[in-house]
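Several structures are given next for inspection.
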Structure I
Amino acid sequence: MRERELVTPVPGGCADTSAQQPETQEMSEQELGALLRIRRDKLAALQQAGQDPFEKVTYDQRQHSKDILENYEAFEGKPVSVAGRMMSKRIMGKASFAHILDSQGAIQAYVRRDDIGEECYAAFKSTDIGDILGVEGTVFKTRTGEISIHATCVTLLSKSLRPLPEKFHGLKDNELRYRQRYVDLIMNPAVRDTFVKRSRIISEVRRRLDDQGFLEVETPVLNTIPGGANARPFVTRHNTLDIDLYLRIATELPLKMCIVGGLERVYEIGRIFRNEGMDIKHNPEFTTLELYQAYTDYHGMMALVEDLIAHCAKSVLGDTHIVYQGEEIDLTPPYARITMNDAVKAHTGADFLACGNADAARALAKRMRLDWEESDISIGKLLYLAFETFVEDKLAQPTFILDFPVEVSPLSKRKPGMPAITERFELFIGGREYANAFSELNDPIDQRGRFMQQAQQRGKGDDEAMMIDEDFCLALEYGMPPTGGIGVGIDRLVMLLTDSYSIRDVLLFPTMKPKGV
């Protein structure tokens, strides 16, 4: 059985190397098995001939495809050496064409028997789609104008023992894409571009913060208690210490301890682990940016995060006007600002803060047909529930929702003159939360009281409620200056700036249920 030589159209290809892909039925197990045997037989023949490609340890890759394609005048007629995966091959008697895909794109190679010798040409003809090749030669343009390499030497650097997908123009099955991301990266240029942009976005975040005097630090992933957020943790066991440890659900508390210690501006970009559900917005492990700045408040955090997002958009995309899932979004600062209570009132007419007591708030909630279960529901919790139910998903353009109820904000400072409200905001874009920030609570007595309330909730069966963090309470007793802090979901920011629908589209290796489970 002969394997088809054309797998998928390569971006930038032309008529010299492209052919109409034949309609094929999905490959059967028998057909796949035959192809696997053919490739292994080829490898065995190479090894018996003393030409084992896996013994190659290095190659002089002097250029990438992009270097040549974008600077043709400088390379025309000059010798070059590229390396990459062969994505297409077209044999035309004594001459052949192939596309070589490297990390920056694809370039065509023109391989002629008279230039590389009969033995080498026969070896090239025996290569398979997916093999890793090194190509030396000179740069020229074909009759149709495609920039190409006229090969003088072709070297097999690694043998692909499994055929690439050929039925589709790229890999389309989402579950297979996530399980075999390596194949997804090979077959889908847009996927490679997403992860290149992800790396650039994180680099720009670091650069912007470093330029503003922030210090990047690292805090523990293993903790003796789950702290800094309301979330269900992953639990593991330390055998030597004979204690349970928790994968961190936030970096907040140790970062604030750094502020106590005199590091006035700190940040961490790190992995967070939460033992919760999975959907298009959530994965059990994800990446956040958390930063803390002494002598500022949540207003300072608003200015910082809108500058950071606009900077990333402009640096990576070239513009602060973007389109996300068909919606035009303007990321140009300043962003809209509105209190949670005013936002609920604007969308529903309900004013929870005007309710004189919890009974009046419950009556208002019933008229709005809000659904809650807790017997001790409060005005603040009902306000928050009304916001989640009626407002959150309607915030298309960047909007700061300010002043959260104290009941849902155990780590943020109370608003002066309004003890039931905290200086906290969340940033919403396209109906999704992208950042959460506080004027940080630095009163150790108030903080311990909030922890006690959380502990009571935990005692009632709320396994997402926080435990009392004695180390953090002790640190606050030494004195923490007025501080602004913020957490930004890096994965969601990447989704926004790459127009990705699901968080799995911006995680190289998202969590997947094992096959057969």
Structure II
Amino acid sequence: MTDTDMTDNRALVQLSAAQMAERIASGAVSSRELVEAHLAVIESAEPSIKAFLRVSADAALEQADAFDARHAKAGEDDLSPLAGVPIAIKDMIVTKGIVTTAASKILEGWVPPYDATVISRLKAAGMPILGKTNLDEFAQGSSTEHSAYQTTHNPWDTSRVPGGSGGGSASAVAAFEAPLALGTDTGGSIRQPGSLTGTVGVKPTYGGVSRFGAIAMASSLDQIGPVSRTVLDSALLQETIGGYDKRDSTSIPMPVPPVSQAAREGARQDLHGVRVGLVKELSGDGFQPGVEARFNEAVELLQAMGAEVTEVSCPHLPYSLGAYYIIMPSEVSSNLARYDGMRYGLRVMPPDGVPQTAANMMAYTREKGFGDEVKRRIILGTYALSAGYYDAWYGSAQKVRTLIIDDFRKAFERADVLISPTSPSTAFAFGEKMQDPLAMYMNDVATIPANLAGVPAMSIPAGVSDDGLPVGFQFIAPQKHDELMYKPAAALESALTQQWGGPIWRSMDTPWLSNR
């Protein structure tokens, strides 16, 4: 590849997904050219970023060529808003014909015979799939250090974590290896990596995007959502993958909220009439000073654009972490019981001298196939659900969940959207919290409440802290009204971009992508 080709690739991959789609529609660039440009960046960046578990180069090029052929015949008629734009997929979402492992040895080599609903919708929209991204095993972690295969690095500082569990998707987008990605968010696994990598991460309303084909971690909490570099890109992706799906019993039978319209309105930076609630319990003690400083500066920008900002209290949010780490492991214990070596995935037979029974085979398979964090959560969940402890632990946690839902209901009577920092700190160093699970769990203290309540939430970059690393700003909206967070999020993004003199990533050192 010539230097000129590389320069062209750099220019292409730095476009927003919306800009890429516009150029495809006009004929200025082909889907194949976009895929080739991103594959070139992946080749250059992966040795240091390690965002992908597997790259589907041939399949992505075939999909791009098929789209380009259709587009040449049909022109711009009936093009989806992201037609031809490539995307990366968290390896927690099944893809027909592509190995899907949830970053676990117990699913090593498993090739799904079907597509998740979101994958079918991406393919129908003409979006080539670049590959599958790394994660904490079965989405259980906050740093992507718990993958069975590799550790993903943060593009802002490759000695630091990208967050988790969806660090692969966030790092791929931050490093320009993909313009868009899909993640799953159970307690912040899209938003917390977004905060740590300077990307936009969205958890839609629970049931607003089909979970059919998402490998289950905790079924009442899991939600598929967008990862992008701009608020509008996330809105366009949510509209592409969202909507009712009869194959998902938790899917909401209603149209996708008008999120892209709200994002375009917000870019005009007029927030008069918008009531913003600053959540008292989601800031202060335990939050890094630089995180608090960027958050407060962003709040002032919201006010300068006309938003009415008032403090609101959700008194039961301090109990979110405790309730989550009872409910989530309980559902993990139930969902992961299917990985037993009998039907698919890894099978480990007992060694000589040990009875060759089904029970022993299951025990050896699960011992070999699951990592330490997964085992920890299975044991915790099994204990919480056991006879004599169910009411004391699981039942009590569900009561707290109800109180948190009521806290949000009352807060939304006073505000259209709620705000908080996304993560209490910027990206931490590898190994810093691996020996202390409780310290690791605290990274999700501000994101977990939205999952417990089923409400939509979003993280956008709010600048960089004194350590030169990104800070995330979280918006939370009422259930089924995702558009209410997109407008102020887009307004703040636009104001901050003007203040910075360009996108936040311009301050990121990218040796694999020079000549910015």
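Throughout, read-outs are computed from the coordinates displayed, never taken from laboratory work. Model, not experiment: these values are computed from the prediction. Cβ atoms are built from the backbone, for glycine too; each structure is taken alone.
Ranked by mean count of other Cβ atoms within 10 Å over residues 31-38, structures I, II are topped by II, which has the highest value. Could you figure out which one of I, II the value 18 for relative contact order in percent (Cα under 8 Å, 6 or more apart) was computed from? Attributed to the structure labelled II. When helix-only ellipticity at 222 nm (-39500 (n - 2.57) for each DSSP H run of 4 or more, over all residues; to 500) is computed for each of I, II, which one produces -12500? Derived from II, not from the others. Here Rg and Dmax of the Cα atoms in Å was derived from just one of the structures I, II, and that gives 29.1, 93; the source is I.
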